[in-house]
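Novice: What follows is a set of structures to go through.
No value in this document is a laboratory result; all are computed from the given coordinates. Since the model is a prediction, treat every value here as computed from it, not as a measurement. Cβ atoms are built from the backbone, for glycine too; each structure is taken alone.
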Structure 1
Amino acid sequence: MATIESVTLDVADPTAANRFYTAAFGLESQVRLRASEAPTTGFRGFTLSLMVSQPATVKGLVDAAVDAGATPLKPAAKSFWGYGGVVRAPDGTIWKVATSAKKDTGPHTRQIDEIVLLMGVADMAASKQFYVGRGLAVAKSFGRKYVEFATPSSPVKLALYGRRALAKDAGVPSDGTGSHRLMIGSDAGPFTDPDGFAWETPSSASSAS
C-alpha cells in the first residue's frame, strides 16, 4: 500500500513560513518548506486541513494563525457537520481547522489529531482510477463528490474533492493558474497526476527539503 511520507510547500521565504507555521499551528516537521518563485495566481487547487478534538481547539488555532499573519477566509463557526474555520497563510496556502464535535469536552489545547491534504480535481472518476492504479487504496468514496484514500502510516492523509466544491468550502473563487506550489513525497512517485499535482520519491523529497 502506498504511503505519503511528506508534503512540501513551495514558498518565497522558507524562514518566514517556518516561523508562521510554528507560531500558528505548532507544525515543525509534518510539513516541509522549499524556496520557490514559481508563478501562481488565485486558487491553487488544494487545501490542508487540521482535524482536532473540539471547538475550543479550532478557535485557538485559527486565532493563533491570524495573530501570526494569516488572512481569515471563514471565521470559526458552527455548521451542520461540526465546527471549523479557514485561513490563508502568508505564503498563500489555504488551511482549514475543523472538528466534528459541536461542544467542548475539556480545556483548550493545540493538539492536532490529523492532517488531511484535500486536492481539487476536475474529473473525480478519472483521478480516482489514476491513484488506485498507483497503489493507493480507497478508504471512503461518495460517488463523484469525494474520495479518501487509506494511508494509515502516513503523517498526512489524502482525499480528493471536486475543485469548485473545494474552493467554495475554502471561501475562495475556483479560478487559478500556474504552479500548485505543492510537492508530495511518496513511495508511489514520481509522477504528475491529471490535475498537475506532482509527486516525488521520498529520497528526492528528502534532498529537496
Structure 2
Amino acid sequence: MSSSYVKIIEGALGEVRKLAKRRRFNQTVELIIKLRDVDVKKPENRINLTVPLPNPMSKRAKVCVIASGATITAAREAGADLVITKDDLGKFSDKKSVRKLAQQFDFFLASPDLMVQIGRTMGPILGPRGKMPDVVPPNADVKAFIDRYRRSVRVRVRDQPQIMVKVGTEDMEPSKIAENAVAVLEEVARKYGWDKLKEVELKLTMSPPIKVNITAQ
C-alpha cells in the first residue's frame, strides 16, 4: 500500500471536515472515482468487485447465507445475519420478497448445489443489482468467509464510468479511512490502470466533494 497515497488522502479528509457541517449522526465517508476513456457499453469494461477493507467500519456489511448441509450449521454458528436453507427458498419465489432481501443485505453467499435454483428464482432481481451470491466451497471456513465479507465493500461499474463507494465513517481515524480508500483505488487501478483514473473525490454524507490529487506513482 502506497504510504504517499495514504498521506494525500488524509490531507483531503482534513479539507472535507473543514467544509462539513456538524450533524447529529455519524456521517459516511464516500470515495468517488471518475474514469476516463472507459467504454462501459463493453461488458469487459464493467466490474463488480468485492473489496475487503483493511480497517472495518463501525457499521459492518450484512451477509445472508443460502445454505445446504453442514453449511447451515456453520453459518449459524458464525453469526450470519440471515441463513436461508434449501427448504426456505420456496418462501422467496416472488419478486417482492427477493427485492426486500436485496435491500436488506449487502452480500449473499451460497452452497454450490443451490446456485442453479437461486439463479432461477432470485437471479432476475439479484443479478441486475450485482448481488448474485458468491459460492462457499464444501468444507470451507464459513466464518472466515462471513468475516471477510462483513468488512468488504462492493465496487461496481455498470452504466456510467464512475464509482462511488463507502470507505469509512467520520468517527474513524483519518489514517484508517485513507488506508481503506487506497485499498479500493488499488483494486480499480488493477483493472483499468492508474492512467484511467480521471478524477478522485472524497466527501461526507452531507458535505460537498473535495478533489484528491492522485497520480500514478
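Novice: Have a look at 1, 2 and say which one yields 1.00 for FRET efficiency 1/(1 + (r/R0)^6) of positions 63 and 135 (r between Cβ atoms, R0 = 35 Å, to 0.05), as calculated.
Specialist: Details: 1: 0.30; 2: 1.00.
Of the structures listed, the value fits 2.
Novice: Can you spot which of 1, 2 the value 12.0 was calculated from, given it is mean count of other Cβ atoms within 10 Å over residues 87-94?
Specialist: Details: 1: 21.4; 2: 12.0.
Computed on structure 2.
Novice: Quick check: -10000 is what I get for helix-only ellipticity at 222 nm (-39500 (n - 2.57) for each DSSP H run of 4 or more, over all residues; to 500), calculated from one of 1, 2. Which structure matches? Don't skip to the end; give the middle numbers.
Specialist: On the way: 1: -7000; 2: -10000.
Going label by label, the one that fits is 2.
Novice: Compare volume of the Cα convex hull per residue in Å³, for residues 71-158 alone across structures 1, 2 and report the one with the greatest value. Walk me through the intermediate numbers first.
Specialist: On the way: 1: 146; 2: 97.
Biggest value here belongs to 1.
Novice: Turning to a different aspect of this structure: For structures 1, 2, calculate relative contact order in percent (Cα under 8 Å, 6 or more apart) and state which one comes out highest.
Specialist: Working: 1: 28; 2: 41.
Evaluating relative contact order in percent (Cα under 8 Å, 6 or more apart) on every structure, the highest lands on 2.
Novice: Also, I was wondering about something else. Of the structures labelled 1, 2, which one yields 16.2, 44 when Rg and Dmax of the Cα atoms in Å is computed from its coordinates? Numbers along the way, then the final one.
Specialist: Numbers: 1: 16.2, 44; 2: 18.7, 53.
Considering all the candidates, the number was obtained from 1.
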